[in-house]
Structure 1
Amino acid sequence: MKTYIFGKRSYLSKHLSKIIKNCEIVSSQEFHNKNLFIKKFNEKKFNLIINTFYPSSKINSIEDYNLFYEKSILNITKILDNINSNKISKIIYSSSSSIYGSLDRNFLYQDKFNRKLYASTKITCERLIQNFATKKKVNFVIARIFNMYGEGDNFSIISKIINAKKNRLIVNNNGQSLRDFIYVKDIAKTFKMLLKSKFCGEIDIGNGYGIKIKDIIDNIPIIKKKVTFKKEHVHEEHSAFANINKLSKIIKINKFYTLERFLHKQLRLKRQINLPKFQSKSQNTYEKIVSGTIIYGAGYAGKNLYESLKRNNQSVYCFVDDNKNKINKFIDGKKIISFDRLNNLKETFIIPNIVVAIAKINYQEKIKLIKKLLPICLNLNFLPNRDELIKDNITISDVRNIELSDLFNRKISKINFSLLSKLKKKNILITGGAGSIGSELCIQVAKLNPTKIVLFDHDETALFDIQRKMKFITNTNVVSILGNINDTNFLRKIVKDYEISDIYHAAAYKHVSILENNPLKAIQNNIFGTISVLKSISNDVNNITIISTDKAANPKNVLGFTKRIAEIVSQNYFLNSNLSKKNLSIVRFGNVFGSQGSAVQIFTEQLSKGQPVTISDYRAERYFMSIKEACNLVLQGSQIKTKKNSIIVLNMGKPIKILNVIKKIIELFNINEKNVPIIKTGLKSGEKLKEKISISDLFYKTKHPDILQIKEPIYSIEQVNKLIIDLTDLVKNYKGQQANLLMKSFLKKEIGKLS
């Protein structure tokens, strides 16, 4: 079978033509001639080797980008567009090991020698070949060639070392770079074997070990005198060795020509040289990523976090500490490094995750750390201060993203342990137990030694996830039940069978923009679902807590309407049922920051990617509290006896302008604010410019300084019953718009109170 080799000027093509029988090298002029091209490649089956690319010897000094992309990518597209794919037996594309580690996120350095440009273009060509071959069902090989050398080459470092006798050589990075050198004739031999083999896919072509450039030069005295080593750091891969597992099954690598023999012959050395060889066990990837979490803090908190991560089968890369006495020591085999070493690490690797694990840290110290760490990793997390924890033992569930309290020195609420202790040995039901609020309640309750926690949710996958997570956090009996909140009989059975004493009703639809377009589902879940939970209360239940939202104060959207009516229905049900000895807590609070999708996380991601930062309105303000703190206060509030018809509100502090949050994060990234576009997207339907926690100005104190009570309008049983009957009829007949108007009309004396 004939083999066509594209790339007449390619150094490798010349060597391939000498070793592969019945082959022909095709020039660029030929595949630009469509008629000639079609005639030549329309006869019998053939193999294709694509070596065409911009000349390697000119990569360092690209001046014409159009020419570079024409010779690198467009020439290949012309081949693939014009060729008859049915006639191709196999394609081999000559790629490069330079792609490995090429997709780092460091855009601040100058790509002086066009290495990143070269590598990314090679990746594009790989994808082009793969796309073509898989669609056309053609067998293909992406051959990632490592550092090729041989007689007569004029681009490799080996050729420059040999020519150093005539031309002085300057070696950057002090010659410490490691390279996997492969002889051109061995590459040609490998290509010949690949054409015969059944192998299809990507393969590394190299020896599988690295040789340090400085070691080569140091072993050749006549060359060493002509070389200048520069300490100047040039951004390049420090080491990349071929993964020879696939290659060794096709060809005997131990028969490859050695670099020592080549240098001995070319330089006519009097003695044999023996170069030290370095092995690597790491997997080659486009992105060099730190494998595991980095824990900042090698003290009590850091060690506890490490043990928790280990129990969860999550890897830790290393520890970082500012204490000089700890540097270079180990914790369970994990090295403790300095911040300077961490900072150097980010030059070569992408750091996906750093967790600051320091038991006691004040605001100024935290800001200093955020400024240091935020720009060098993709995700920065913190452990809470020790006084924020329900228990001293630290688990993976305590890890959290950066929160507003970190950025604005917001005072965190203190824990009243006497209130929390009342949940000990209780059987607790959490509806919406797999959601953000419900799952956090579950995690915190589990630390209070209850007898049993029952999680009720309609989301099977989310239930599975929280159940699996809880196994690593607690020995408490956690039961997951899949069900519909409106199935009252089923709920009654659960409450009875599990002898539930405390109910936390967190099940709710809560996304403003979604509910605006789906009012009927919002009514079914948020209002009828709450009624169903109330009807399931048995004699054993002592406390029921309804989780509400600040959107219920002066409601302006479907979420606010449904949650406010759920509050009213709950109060009315307790007033007119035989439940006077039971404690009802309706807890209202504002925005919370969860671990996923928080505003800080979104803004941070936009900045790290160099994207514009988006904001709904420059005047927009919100209350902010961590999901952990909010749930902690909910648990404490549920154990406080409140006044009849009152609603519990959490002290959210002062509302914060979203624009100020963005500016603070820009400051932490050490970016000039003038260089960051902040784009106004406009308020979404039903979204408020500012939020208020209540339409009342009168707040009553409780046993906890951050848990307050308020009084809001009361509605008669006749009014509430009529509303529910009318809403039931409208939902049954799919009349969403009328249902929305009805809720708005019912709450008319509250709407506009704060406008």
Structure 2
Amino acid sequence: MVLHPLAAFHEGIHAMTHHLEHTFAGRRLTIETGRMAKQAAGSALVQFGDTMVLAAVTVSNKTSALGFFPLTVEYREKTYAAGKIPGGFIKREGRPHDAEILAARIIDRSIRPLFPEGFKNEVQVFVYVISADQENDADVLGLIAASYALSSSCIPFEGPIAGVRVARVAEKWVLNPTFQQFAYSDMEIVLAGSSDSIVMVEGGALEVSEADMLEALSIGHNGIRELIGLQNDLLARAGRPEKMAWTRTEVPADVVQAVRAAAEGRIQAALNQKEKHTRVQAVEEVKRSVGETLSAELPEAAPFVHGLLDDLEYDALRAQVLGTGRRVDGRAPNEVRPIAIDTSVLPRAHGSALFTRGQTQALVSCTLGTADDVQRLDSIDAAAETTKSFMLHYNFPSFSTGEVRPVRSTSRREIGHGNLAERALQGVLPPFEEFPYTVRIVSDILESNGSSSMASVCGGSLALFDAGVPTRAAVAGVAMGLIKTGDKYAILTDILGTEDHLGDMDFKVAGTEAGITSIQMDIKIAGLDLQIMKEALAQAREGRLHILGEMQKALDAPRPDLSPYAPRIVTMSINPEKIGDLIGPKGKTIRGIQEETGAELTVDDSGTVTIAAVGGSAMERARQMVAAITAEPVVGETYEGTVKSTTAFGAFVEIIPGTEGLLHISEMQHARTERTEDVVKKGDRVTVKLIDRDERGRLRLSRKALMPRPEGADGVPEGGTEGATASDGSGAERRPRRDRGGDREHSRHGGGGRGRRRDGGEQ
């Protein structure tokens, strides 16, 4: 580790730039402060390889009147970071894309629990990716930069923290793997934490065990401790700032006692309603009634009543769970709510399922598309445009919770929940080469009372089964909660919305019977140790297996056939040299096939042709047309072709589109042929046999080889050649004539029947 204090001057004011270098995971990691964004409350520049991120944080000097801590995290990728210019008509960065939103959520969820309770000054965190080497992911670097920027600022923050990505490549654990290593990994998780505990987890895997997941978390936590040590070293070098003064609002003791006396028992009774809306209405009625009464009796209590009643609700739920083991809806801590499942609920969708667990309900559909339907992604992390053939989109309308909200664009929460469910199902899908469909799943949440993302996983798995997608196994998910006070805690399976809101953890685990495919954890306390996570994972497995059993009763395997409304897709290989023939000038040929048959055709550079059509007859017709255009003539095969031109020595017949052969006058019939036109004319359809292909690729055809040999023609060999003898009927032997003019004509037509394309070029 090397420390470099550098002098810097800014507007005549002497400042110190502090720079720290360290080798982490085999590459150079640099943390720097004091050179960029010096007017922010705190800033940091982090570089790993040639990927660089800049974080800057600011804070308002006014206390917000909002009922929550107003924290905003913005993560933006600058296209100049990869030497690119944004595509489209507007040549500047626009709204953040999904990858940026997911990275912002990782940072937000990691740092939010570490601001002190009661702090309400608005804080903004900006993270810019300003250099991308297309090897190292920037999201975990952004978390490190945000942590140091906050820790080095005047903002009260219980850090530093750090984040790492953990992968397993060839049975070896790798910290912060490169993009190239991802392709060989069976597990990829991002975790953040302090030196003592883990505060956030997000990732996916290919059916790994709970033991493997815990090992990954342990290894990642060791890396986190190393990165926190680096930040502490730099903070010691640069000097820790004095934190801003802020005042926690103190509630008068007599007001606290009055609220408790008026509401404590009533809140407890209102909470224990099994139905969500009954429970919510009962609690809100108690709060309204107590608030009105106390505001009239104690006017000085009015500003505090609402917050105190919320605290009573929080304390009542937690005390009941920890004291009695009974939850507000009457369930035991490890009990899953009743499940109801319907499949094929949408007649025209390719696959669908209605999954209901308690008062959470997801209507999930599966749509199968072609290669043309893939999502195209232009990212600074890749040199070229990439594609995505599986998508899961999650929608959370306001009516699902009985609320009225403005209808806006897709929220960050919806993008995050959709990504979690997508990860859960991604690993069980068949390879694109075996099942060449683009798959889109849409989960519309119709009711929500906890864990709608996990309902989307269950419904998505059932919709894939219903669509006939040959997935490797069924996938289910369950959300775990935690109530922790001091050393006493309770882990809850399949949490309600109330338990999520008033509890300490939201830990979602999805997977198959064999193992975990997706995981996400958010907490509201300072952190969790691995022992609690071990217990939560074991209890989550029990819940997951129970849900999988219920799903199996509804649909235990993928349906054997696709929906009649889904496209049928076949692939065929052609000679890459024939791709131009299939596409045609300016795409005319391939468009003609699509217009005539209604099928969709795509062809790649390797010569793989994908044909998709709704209906087997359209697909088969398109396949035949492709085969006809790209077929290679085979000696000994019979073809029906069109006479393209006639000469004195024979006719040129197009046996497959763009390929012609010579039907010599001697091969037209067993009897002597005086004139070509006596047997065939231009435009005639004739059936011929390909009898030879010479060293120059010229094709020789025969019509008489397909005719029965007449009596008296024994001297003419079947498929006779130009040098064969023949009888003219008088009994005299003759030699077939050679027509020099014919030879010249022969050459003009491509050298004795050499295959030609319609545009005149050689094949």
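None of the figures in this text is laboratory data; all of them are computed from the coordinates on show. Values in this document were obtained by computation on a predicted structure and should not be read as measured data. Cβ atoms are built from the backbone, for glycine too; each structure is taken alone.
FRET efficiency 1/(1 + (r/R0)^6) of positions 215 and 535 (r between Cβ atoms, R0 = 25 Å, to 0.05) was computed and gave 0.00; which structure, 1, 2, did it come from? Answer by label: 1.
To which of 1, 2 does the computed value 4.0 (distance in nm of label points 7 Å out along Cα→Cβ at positions 95 and 455) belong? Working through the options, I get structure 1. From 1, 2, which structure was distance in nm of label points 7 Å out along Cα→Cβ at positions 119 and 663 = 3.9 calculated on? Checking each candidate, the match is 1.
Computing mean count of other Cβ atoms within 10 Å over residues 471-478 across structures 1, 2 gives 23.6 for structure 2.
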